[in-house]
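Colleague: Given below, in the form of structure tokens, are the structures.
Laboratory data are not the source of any read-out in this text; all were calculated from the coordinates shown. Keep in mind that this is a model prediction, so the values were computed, not measured. Cβ atoms are built from the backbone, for glycine too; each structure is taken alone.
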Structure 1
Amino acid sequence: MNWHVTPYAWTVMTEVNLGGNNQLRDLAVVSPPNLWACGDDGIIMHYDGTAWSIFTDLGSANIYAITAYPQEAESVRAASSDGKIYGFNGSKWVLQTDLGPTPIRSLDTSTKAGGWAGAGESILKSIPVRRIFDYSGDGFSDIAVFRASSGLWAVRNVTRVYFGADGDTPVPGDYDGDGITDIGIFRPSNGLWAVRDLTRAYFGGLSDQPIARDYNGDFCADIGIFRQSSGLWALRGITRFYFGASGDTPVPEDYNTDSEGDGAADIILFRDSTGLWAWRGVSRVYFGRTGDVPACGYYQDPYGCSVAIFRPSTGLWAIYGNTRYYYGNSSDTPVPANYEREDYRDTIGIFRPSSGLWSWPDEGGRVYFGGSGDLPLTR
């Protein structure tokens, strides 16, 4: 039975038969008339403005809780009696995480990037994983390369496609917010941004560096450029401002400077001549020196990126406020990423173009994929 509220009283909206002694357990409103309900034996129901119908059956476990962020159709999540959290991706329900076997009895979507859950004696906070380059939608980083000479994109165990040409800069990102990294290129010669099967736009030019990230927290990568000659940051449809100078490297990520872990990238640059890391309007620290390569990653906190450097001359990895490792050498490219870690934190890693070696210290990870001239597209 569902109830409808008027300014004065609750009235019965509809009655549904879930079979046996099964009951409805919870209700979520995306935006009227987009409503969801859940119940026993894995039942999830949807109201389309006219009638309620059983949308899907997720199995024998009871669905105790369902929640949604207002006005965001793909923010709906549901939690089960066997510790699973499911998400709606716009067309179907998919398993997002398995915390089993403790029942999850309450669920709240506090932001578009995540929410909270109650399971047994624990209070859990969801971990947004959409920052990583996940070309398959499984929640982990995929090993991938771009070969400019032929326009080849090769994603290990996922796909091989040809998109782009010599002179193009790869700009992978989740441009449509479906949780899967899209293939895209920036062509400096004419400012073209082309995202495969999605869109084409002209923004920027020959001297600009592409900086595609989610700057407004809407789950979608935004087109943006950094112009070293003037320190211009231009984010298409969002804003433009001046920050930095020639020689600076932009390193926008969610450094959690707002204490919310909202997934929106912060404006930050690295100046290797002095080791300066500067956050626009927030803070600055000195870490690193000339010749160091920025290697920021989500090493300590999956909600916030950490300042880090890789020193090719010695193979040093240094994570600000945390630790130091020696891994790799002067011919390696740093590729920190979430290589199937269940806690969603990054680990350090290297790509060696001369042999196509990918290596990371967790569990002795080693894979050969790609070769000389290829650009790694993980992180």
Structure 2
Amino acid sequence: MPVIFAAHGAPILLDDAGWMGELASWASAMPRPRSVLMISAHWEQRPTALGATRTVPLVYDFYGFPERYYQTKYPAPGAPALAARVRELLGQKNIDVTDEPERGLDHGAFVPLLAMYPEADVPVLQMSMPGLDPHRLLALGQALAPLRDDGVLIFGSGFLTHNMRYVFRSGTPAWAREFDGWVEGALSRFDVDALVDLPFALPTAVAGIALTTVYAEHGVIGEQLAKIGIKVAFTPLGVTLALTFIGIPFVVRTVQPVLEEIDADVEEAAAVLGATRLQTFRRVIFPGLLPAVLTGFALAFARSLGEYGSVVFISGNMPMRTEITPLLIVTKLEQYDTTGATAIAVVMLVAAFLMLLAINGLQAWTRARQGR
């Protein structure tokens, strides 16, 4: 069986013949599943939870719609055998799982299922999303992969983008089209790493537009800061903010694995010997983190050297104040000054090479400290 993802939409889509027909055609083109494992974006619970394994009332988790949508029924049979198989597969990978036996299907589940299997004659089990950490979600998906060979349709239901402010506006925002295109490309290439490392793979122009909107003089945060005399957009502070935003994920990515490997017994031993929390952090935890922290900051700095998309909007590109080097290269090229553009690029290339040497040195130091 395939693994599918669909934008479930609001319950009013049940009256949209085009949308219903599209999903119905999709279902008819696939083999008929023995059962469906539904993962809806509307149920986030840790650890992973399994819903009812018998027919129970639906969850009408939407508000302000006409009364008739709250009378919608979808009495699909439960899937106790599927629940047992899911517990078995997750147990093999030491992934915790719990049960919510009274939890029915929410609208992220029953709305698309009404379109695809309107007779409600396919057993359905809904499973919660155990948070938003992409690595853990990938591990969960990998653990459940054998279900495909059991005739189970694994169905993800949600939205790639979700902004209620655009619901009643015509057209699609540019940032949404850009993100849709990026996801389509990653999926068509089976680029799992790009999907998992979303903060690193997303077009930084999306971040730049968002930061400029939020921190501009009339933005949500910028307006409040302006009241106390702090201006962010189109200042060096804005450039620093943008570079910090795109750089922090590199630090987190290098530090998190080290934190997870630190033995809690070491901290307990330090406490037993009379160390304060500050002393424990300074003398026990931080020395082990230092190589990873330095590596992370080096990676972030290397990324910042040539950053363009996230900075070009919020900087304002004011000469000698907020102008960024990549824009200088673009400007030189537009003026047909290839010599000037090349000179700037060579300096950037040398700086990047030196940063690469520094990062490799830090990684070697880290391995030496860890005895690898």
Structure 3
Amino acid sequence: MRLIWPWQDRQRRFSWLKASAFLLVLLPGIRLTYQTAAGEFGLLAMAFGGLTYWSGVWATVVLLMALAVTPMIRVFRWPALIDVRRMIGVMALIYTIAHIILFFALRFWNFEKIGIETVTRLTLFVATLSTIGLIVLGATSLDAAIQRMGAKGWQRLHNTNYIISALALLHVVLARGTYAEQYLLCGLFVWLMLWRLLDHYKLGADPKALLFYNENGGEGLGRKSDAVYGMLKDFKARGVPVDGIGLQMHISRLDYDTDAVRKNIERLAKLGLQIHITELDVSVPVDSEGVAQKDTLLGQAEIYRGVVHACMINRGCTAIQTWGFTDKYSWIGSHTNHALGAALPLDRRYQPKPAFQAMLRELSARRPTHW
């Protein structure tokens, strides 16, 4: 049997992920040691009370951390986290054993008294059951145990971790006194169990769902689009699970540079991102009746055509959406004191405008195979 240190992967190479996780679960123990040395729990004889309580709290926290690994893998799409789950579970057992030793010391190693309390106090009885369960899980956490039991048998056994965690939480709740930590830990446990229930019945988040960053004002080329590009490039380099960007595209100028939009889409696509045009509208000056001049509508149509063209010629651009479809219902007027409007492809009577025809022609001419 090869010894693998907590900071090593299965090939016995140094792993930043495992080392970071190991340091994280060590921090409670380091903090408790510091608090004891600094006298925050009082003199040594008095300190056992505080140490017993907080070691139990932290043992439960680490146990819940192990339960949180699966949701984190799904939510953040970070499968590498599976490598730290077993280590965190074993650390929960170690904290639990430390908690028991401190409790024995608090009772002056009077095992007769401890035994009587264990069978007469519900909080200690459920704690004993939880501890036995943790010891069994810890003893079967080795690869050799998985091979002997078979993957399905091993998984069935380790699914009892939910019951073991519930018993640990019950022990915390039944402890003497009422503390904020009790409610916090119980709330976290309930959330983790609800997530699993929703996930089991396919009622939670779709693991195939895509994560998009949606932004306004950075559609073309400029300081803001450069900043957004730099941020997304950094995200991709660090493995942040971002799948695409939404370019809102609220346009209010007839001299808008749609070629700059094309160039921005091109560089974003090279990052491996999908690009969606998410809220396209082109507002223009209107009279008191909300009607725009004919030449203005032709200029608007050219912008719509240019935006559609910029998207259609790049395989990375996979969706175009307008912010509504008829001028009868638009946010533009109320935000511009009705000086601008007529921003959408259909007029107030649901009749196609030049913008609609321009978009239709561009879409018909291109017919992209990647949508």
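Colleague: Can you say which of 1, 2, 3 returns -19500 when helix-only ellipticity at 222 nm (-39500 (n - 2.57) for each DSSP H run of 4 or more, over all residues; to 500) is computed? Spell out each step's value before the answer.
Modeller: Working: 1: 0; 2: -16500; 3: -19500.
Corresponding structure: 3.
Colleague: Given a computed value of 5.9 for distance in nm of label points 7 Å out along Cα→Cβ at positions 49 and 321, which structure among 1, 2, 3 does it belong to?
Modeller: Working: 1: 4.8; 2: 5.3; 3: 5.9.
The structure behind it is 3.
Colleague: Among the shown structures 1, 2, 3, from which was the value 5.5 of distance in nm of label points 7 Å out along Cα→Cβ at positions 25 and 337 calculated? Provide the component values of the computation, followed by the final result.
Modeller: Details: 1: 3.6; 2: 5.5; 3: 6.3.
So the calculation was done on 2.
Colleague: Next up: Can you rank 1, 2, 3 by Rg/Rh (Cα atoms, Kirkwood Rh), for residues 249-312 alone and just name the one with the largest value? If you can, show how the numbers build up before the last one.
Modeller: Values: 1: 0.96; 2: 1.18; 3: 1.06.
Sorting by Rg/Rh (Cα atoms, Kirkwood Rh), for residues 249-312 alone in descending order puts 2 first.
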